[in-house]
Structure 1
């Protein structure tokens with residue numbers, strides 16, 4: 001197509017992003033003159049924030065808390081919309097057959113995290129807050145991705161690792177770690193963000209892009225074979241996928257959720273992950 005705009009988008013190679021993959025495969029974005037190149041970001045939100053920072057990606061589908069914190073601390077990006085409105089269940093993973101049998105046993109232990117500023121990092125603070133632990137006593141080991149997390153648990157380099165529980169369920173089944181509970185995000189879990197320059201220059205096209213993926217998400221949610229397709233494509237147990245689909249809702253109508261970001265900002269401030277000054281004027285900083 002003439003005048004087709006090429007943009008690079010990053011997201012985790014997980015089931016949440018099936019609507020994007022299907023829309024790209026079916027040429028839906030090209031119909032509006034957008035050539036979207038998808039990059040799998042197995043390092044999660046921390047890797048995508050770095051990508052937005054360096055310009056190696058233009059758009060990212062990433063965790064609400066991670067992108068909110070980064071933008072308020074100076075990342076030159078804007079949030080386009082909430083992508084997944086349901087919260088995320090982070091599985092609490094510990095070494096196989098180790099001394100840790102329940103979440104309370106993790107106090108004062110080391111968390112494996114993919115990167116600083118990532119979901120696995122920030123959710124350790126949320127977990128510590130929920131259990132009433134001293135936030136200043138948290139210890140971390142940066143491990144890159146889910147495979148690094150499993151390695152850290154198996155090699156006594158960490159005692160806990162938080163990751164989306166359905167993604168890790170095959171590893172738990174294989175005996176690579178034990179699962180002792182969940183930490184649930186107090187906000188909608190995924191958002192779509194773009195570098196500020198891209199968000200401002202191509203606002204109308206990005207709005208159409210979001211509408212396409214929201215529509216595709218609606219089709220995935222409603223399709224009777226979605227659980228089987230997700231199970232096959234992402235190598236996940238079918239019964240787990242059915243549970244996940246029941247629990248998950250995307251932002252089918254592109255609704256704005258300003259209160260969700262107010263809550264996220266307040267919580268990050270409460271956890272001393274944002275200063276008063278950084279949180280000030282959060283609405284103007286986060287959105288175009």
Structure 2
């Protein structure tokens with residue numbers, strides 16, 4: 001029994017420290033940057049991995065209701081990560097369109113005729129309309145999920161406040177699952193807001209089970225409000241959009257090419273290069289997480 005309590009307390013401490021580390025990462029990087037979101041996925045993966053290891057330490061019986069509850073939680077992670085994968089795919093398509101526009105300008109910096117400029121501007125307009133369509137699609141895809149995740153945060157808080165005895169089920173594993181569900185709900189909401197769509201900070205306004213959780217929630221909500229957050233909040237995505245708009249304005253105002261066009265094109269190249277690098281990183285992390293979820297379900301199903 002003492003060994004089980006120690007293992008459970010160790011898991012809670014790990015969650016708490018992980019959230020503290022995420023809060024520090026958030027305040028030391030640009031708002032919703034790839035660096036921060038990558039750390040969120042790493043933390044989510046680490047928490048899930050530790051959860052599966054905890055089962056073996058608790059010596060829970062093979063099968064049973066504890067396994068059903070774990071399977072429900074891992075399925076929820078799986079579904080939300082598929083939405084994230086879809087959102088990342090849309091950003092990757094945006095990168096491809098922008099790359100084609102930049103390529104069309106290479107070698108023409110000093111020979112941009114009004115007709116050629118209009119052609120490029122039309123291509124940029126098409127690209128920008130595609131962004132609006134992508135964000136609307138993401139909004140429809142994520143709205144229900146973020147609401148469900150937000151409700152989960154609130155429900156789990158109420159359970160922890162009113163039903164402590166219920167959380168002692170399965171040698172304390174049920175309490176661990178509730179804590180994991182709350183933390184993963186918060187982290188998934190952050191990822192969806194950054195990579196897919198965010199329309200308000202209201203979904204982050206809940207009391208957490210842990211002080212470290214409340215700190216992260218409040219900081220994210222505060223930054224969303226400060227940045228008038230709506231749509232895809234990803235920092236590198238926003239920078240790329242601004243760079244593309246600046247190039248468009250330059251093309252609209254220019255009568256003949258020159259250094260200004262070249263600078264704007266180079267800025268677009270740099271911004272979209274960072275965007276693509278981040279997309280590749282996040283995509284790889286999500287694929288690894290999918291593999292881990294599958295492996296964890298196999299192990300716990302057979303309890304090996």
Structure 3
């Protein structure tokens with residue numbers, strides 16, 4: 001049995017295949033980002049999944065693509081956990097950018113591949129190798145155009161009284177915006193980036209409001225300026241995306257890309273289906 005995992009900050013999709021590439025089961029856990037979670041939390045999230053617990057000794061190879069796995073230290077941290085939990089498995093751990101590449105770009109084809117979900121990222125793929133010009137410092141100083149970026153913007157504008165009153169009343173009615181609740185989630189609870197990203201749903205649901213249109217447009221333009229335009233070939237190759245923000249705001253994202261003379265490529269909500277096809281072709 002092999003396990004293929006696409007792990008974002010919010011959730012992780014797991015698909016098990018047999019030696020012939022046939023699907024054995026599909027399951028989901030909460031996200032397993034090693035940058036924001038402790039060893040105990042990650043182990044609990046694995047142990048609390050019935051399918052993983054039942055089949056942990058049957059797994060021979062684990063292909064894990066995850067948010068927060070961009071450094072060797074984080075990769076080794078996860079590999080040690082997987083070695084204990086899946087005792088008979090060889091674990092390959094790569095950052096989630098590789099999942100986005102394999103799900104959107106054919107081997108041998110060039111493209112810029114972006115993640116716009118809870119967090120954000122951008123890489124250039126020359127058909128063989130991955131290149132990045134921006135080293136991520138995490139969700140606090142970076143993650144332009146992401147779910148947590150937009151969530152932070154909404155909360156700030158609400159508290160600074162920059163959100164139009166009609167939308168502010170609606171925002172307050174749909175979320176608990178008590179200052180103590182917000183600070184508890186941001187500074188005392190795990191996954192503050194995921195908490196911030198939950199507010200982005202409000203932006204998506206109200207995307208036709210003039211205020212929302214401005215926030216979305218500026219956020220995507222900032223992402224393009226700071227991430228995509230770092231690459232000299234940005235206007236020459238397709239710009240591919242994975243992630244819920246890219247998926248649910250596809251029209252708005254496409255508009256900003258075209259305005260910048262960029263080629264709109266593949267936009268997928270989740271890369272797991274493309275990952276399975278990639279691994280089946282390499283079995």
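All of the numbers you see were taken from the coordinates with simple rules; none came from a lab. As the structure is a prediction and not an experimental result, all values here were calculated from the model. Cβ atoms are built from the backbone, for glycine too; each structure is taken alone.
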| message | When Cα Rg over 2.2 N^0.38 Å is compared over structures 1, 2, 3, which one is greatest? | response | 2
| query | Among the shown structures 1, 2, 3, from which was the value 2.3 of distance in nm of label points 7 Å out along Cα→Cβ at positions 96 and 224 calculated? | reply | 3
| One of 1, 2, 3 was used to compute distance in nm of label points 7 Å out along Cα→Cβ at positions 80 and 112, and the answer was 3.8. Which one was it? | 3
| query | Which structure, out of 1, 2, 3, was relative contact order in percent (Cα under 8 Å, 6 or more apart) calculated from, if the result is 27? | reply | 1
